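Please find the structures below.
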Structure I
Amino acid sequence: MYIKLLWDLEQEELSTQKKRQRIKEIEEELKIESEINLLKDQLGDVKKELEVFLRHKKSIESDIEDSNKSLINIMEMLESKKPRTIKDTKRLKKEQDALAAKIESLKLSLEAREKEIRDHEEKEQLLSKKIEEDEETLKVISKEYKKLEKEVKEESKQFQKEFKEKVKGIPFAVISKYMEVKEDFPHGAIAQVEQGYCGNCGSKIPLEVIEAFKKGTEEQIVRCEVCGKILFYQ
């Protein structure tokens, strides 16, 4: 049957069309490369900020160490029995209080820097892990993309050759009508009748049409009254 031959050809073509569709999907997925670059920029910013916080932390720790040394010296001076005036004693105690307050303030700043460092280190780890995962995904889909591109190219060439050969025996009126319908349905102009229903739109095929199929000729072309596809009755 001519329609069956065209149906079989369409099924072969459908496999290639699915691969073309997958290629389009992959082209969207490949945009992940831009996302990776954005993540890398973010990672670079986080690393720079982390370096600043680490330098600041080191500076605060150094300041605390120096202040503690100065405080110890003042405490030793106050505890010593070396004669001094009341004015000098008051001055030393005032310096002691100021240093103690400064050290407490520095410790609070150090805690804040350490928290910022922990937060940035955690963010750095998360970004690095995300980049690694996305790069692996990109590698996989890029490989699939190249494979499908090659297959589609080869299959399309083979299909065109096969189509020309197989349709030689089909009457011009049939193939002409088929090509006309296919302009409206480039992804498949034929729908198989399945248990009395159109395989494309699901509408019920009239019983007289089914009977006509059983008695019809190879040249017969019947279209679904709802969707317009050519019907194929197995």
Structure II
Amino acid sequence: MKVGVVVFPGSNCDHDAWYAVSHNLGQQAEFLWHDSDRVGDVDAVIVPGGFSYGDYLRCGAIAKFSPILKAVKKFAADGGLVAGFCNGFQILTESGLLPGALVRNRGLKFICKPVGLRVETTRTPFTAMAVKGQTLTIPIAHGEGCYVADDRTLDELEAEDRVVFRYAENPNGSKRDIAGICNAGRNVLGMMPHPERAADPLMGSTDGLVVLGSMVQSLAVAR
């Protein structure tokens, strides 16, 4: 299995994601530079956290215009698995791969701490190893992590079983406690928490491997 990890100027979780895939899961991982116009022969793509392009204008607003995002969008349209964590989630919403938006936290402060996430659906390639209702402990680190969307979109996400994770205790004011969603095709995931930061016992939790391991397992089954 080969997973591509996108690198933008300002990314700071790209190596974490690469390490989780290559060392914790024992799979092949490679970096995809932001100005590349192709993703190559990867089986999945991770859009990592950080501060792409310094988060100028707003989070993800510049990254969506990078050449690699055009390639990622085509990859997703062809059925490829794409996961965006934190800033990656922000980029996926800005680029139109996922609905809604991420705005300033309710308390207008940056939050960095482990949180409880409840698995709302196992009907995605990213939660295949989970149990519905299971609680995972995964850290967050964001200032603009409040998920918002209009009621029609929120109702659609609920009706189509596309709310993947909810916060056990909402830290940022996200609508309906939403921490992660998927697209209609169920092959694109966006979540604000960082599973790559909970992938090694030294980090205090390996719950992030439920997400990353599910992705790898789903790819193996699909082969």
Structure III
Amino acid sequence: MSNHIATMLRYEFKYMLSKEQCDYIKQSLVGHMSIDSYGKTTIVSLYYDTPDLYLIRTSVEKPKFKEKIRTRAYGLVTNGDKIFLEVKRKVNGIVYKRRVKTSEQEAADFFAFKSNLSEGSQIAREICYTRDFYKNLQPAIMILYDRYAYLQDNSDLRVTIDENPRYRTEDLNLHTSTEGTSLLPPGGAILEIKVQGAMPLWLTKILAEGKIYKTSFSKVGEAYKKCYATITSIERKSAL
């Protein structure tokens, strides 16, 4: 995981793909971009929130400023593997991400106010500030998906295809399993285009020819909606 950078500032554009569009994008990127050295990777993210889920609820409302705090691993954690502790903010369409390496146990102690991060960087201090500001952050929801990441030489352009995005609200840790409830129909995927400047013309042409249109989609937001809808349905049936 040594190649993953600690600070990011970029625009992110999201697109919902059918199985056919997903295959089309993969074929169309050949000759333009290459899959990174990790290949297909299962991303495992644990989102922390206040007891009333303030951060997720606010994100669903699509404000000009929103932030999330999470731990993330690339595959299941075993034998004290290093993970990332991240704060992700979106301000007027620009995404800012700050993250540090830590361990799953150290992250748990951090959120329980048993310790601060061992790394003493400015980024670590920013993450500590976020924890201190919200005071009572707890494990809230797991988001998992299988990612293909594409890179282009000498470019800040990054394209990712997230297949089978799923969630769970039990076993909230990074080491138990990669199972979860699907967020999309079978074969569906999320395309994300991440760039610091303008999107290249060849890529806009690929999107247009594939009839792939920009959408607003938050994996954790969609998971929250599904959980909320389920709870509401149960409450309504109980009231009858």
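Coordinate-derived values only; no laboratory data. Computed from a prediction, not measured in an experiment: that's the story for all the values here.
Brief remarks on what is shown
- Computed 13.1, 42 for Rg and Dmax of the Cα atoms in Å, for residues 108-211 alone - originating structure among I, II, III: II
- Structures I, II, III were compared on mean projected area of the Cα convex hull in nm², for residues 116-155 alone, and the highest value belongs to III.
- Origin of the derived value -0.29, -0.37, -0.45, -0.89 (log10 I(q)/I(0) by the Debye sum over Cα atoms at q = 0.09, 0.10, 0.11, 0.15 Å⁻¹; candidates I, II, III): II
- Entry that produces -28000 once helix-only ellipticity at 222 nm (-39500 (n - 2.57) for each DSSP H run of 4 or more, over all residues; to 500) is calculated, selected from I, II, III: I
- Origin of the value 37, where percent of Cα pairs over 16 Å apart, for residues 36-75 alone was derived from one of I, II, III: II
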